[in-house]
Structure I
Amino acid sequence: MISIDPASNTERENYKFMIGSIVPRPIAFVTTQSKDGVVNGAPFSYFNIVTSNPPMISLSIQRNGSRIKDTARNIIENKEFVVHIVDEDNVAKINETAASLPPDESEVELAGLTSVASMNVSVPGVQEAKVRMECVLETSLELGGGEVPGCDLLIGRVVQFHIDEEIYEKGRIDPRGLAAVSRLAGANYAKIGEIFPIERPE
């Protein structure tokens, strides 16, 4: 067993250890809207459930040096966003949105995704996702990086679920129908593999 002190590593070395070991990671495709009305879209794999009562999710968005990313800035300013689950059918288009564009250009338009109006937030979602969640910002924290924050941790409260009826049955989502993909390290992704049950002890 190799033991490594993260304080002796560069940020990039720690990044490689974390994304290589904390796998598979769910991927959120997040749409936001700027003050000028530009719809921004970007994928994030530092994403997960916080709680179900009330339903909340977390996003951790790394900064480029000291510069806050468009998604984090839009969420903090607008207090609203939409989270979509990335699946086998939309992952190629979602990958296109990872391109670095100026704030006044829309990644949603670049990737040819179809905007769809939300019910409870002003930010549109995209039609290509089988699951999307309209969210409002619950809280945000600047973390890491010493004097200059290294990331923005955002907690969103889900105010509306949208679920494709073909994968919905009796209050549950069919995992094979959803066909969510997960993030590994480098350029690698994973599909849902074998599903097996293990009963929890009483």
Structure II
Amino acid sequence: MKIICIGRNYAEHIAELGNERPEHPIIFMKPDTSLIKNNDPFYHPDFSNDIHHEVEVLVKIKKEGKSIKKEFADQYYDEIGLGIDFTARDWQTKVKEKGHPWEIAKAFNGSAPISNFISKGDRDMTDINFRLEKNGEEVQNGNTKLMLWPIDEIISYVSRFILLKTGDIIFTGTPKGVGQVKIGDRLVGYLEDKQMFDFEVK
């Protein structure tokens, strides 16, 4: 099982961090040790003073595929979820300045809390609302129609380079509103009006 993440997939998030808009999807990975499930708490690491939340729609791959055409990509998943790509922003800034990979800022233990997965059913995957609340206040609110690369395009693009296998999870990018979390914060995420996760930062 792989955790494949897409960076800079929402224009307003790119702008809020002052980043350059990419020509192609930015791909990075997280190890399975980054996963948190079942609303278990996120333990704030001691190596960073600036951990940011980034809420994202998730896709779980249901069968093996490579070089998948965009028009067939919807046949490779039938479950979606919600997760957080926790980012050590201070470390990310350091490595970006040197042109180094992001993994030290993105792939640390517990950096990928995920919800349970639900059937995508007949949903229009290009028009899904999702949001994140921190301590009862909405901090991120997005819709998949604002993606630079929609989900089916992501699957097609990633599969050109990386064989997708059953159980792989794709983080599809975060909208604007990312911000710092601190010990004691409670994070609650929603797909449309369905609560997907509710956990504490410890």
Mean projected area of the Cα convex hull in nm², for residues 69-108 alone - highest-scoring structure of I, II: II
Distance in nm of label points 7 Å out along Cα→Cβ at positions 133 and 165 derived as 3.9 - corresponding label from I, II: II
Which entry (I, II) yields the derived value -0.29 for log10 I(q)/I(0) by the Debye sum over Cα atoms at q = 0.08 Å⁻¹: I
Ranking I, II by relative contact order in percent (Cα under 8 Å, 6 or more apart), the structure that comes out highest: II
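Upon calculation of distance in nm of label points 7 Å out along Cα→Cβ at positions 5 and 157 from the atomic coordinates, which of the structures I, II produces 4.4?
On the way: I: 4.4; II: 1.6.
Working through the options, I get structure I.
As an exercise: log10 I(q)/I(0) by the Debye sum over Cα atoms at q = 0.19, 0.20 Å⁻¹, for residues 77-148 alone, calculated from one structure in I, II, equals -0.99, -1.03. Which structure is it? Kindly include the intermediate steps, with their values, before the conclusion.
On the way: I: -0.91, -0.97; II: -0.99, -1.03.
Here the read-out was taken from II.
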Source structure (of I, II) for FRET efficiency 1/(1 + (r/R0)^6) of positions 37 and 125 (r between Cβ atoms, R0 = 25 Å, to 0.05), computed value 0.95: I
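Each value in this text was obtained by applying a stated rule to the coordinates, not by laboratory testing. What you see is a predicted model; the values in this text were computed from it and never measured. Cβ atoms are built from the backbone, for glycine too; each structure is taken alone.
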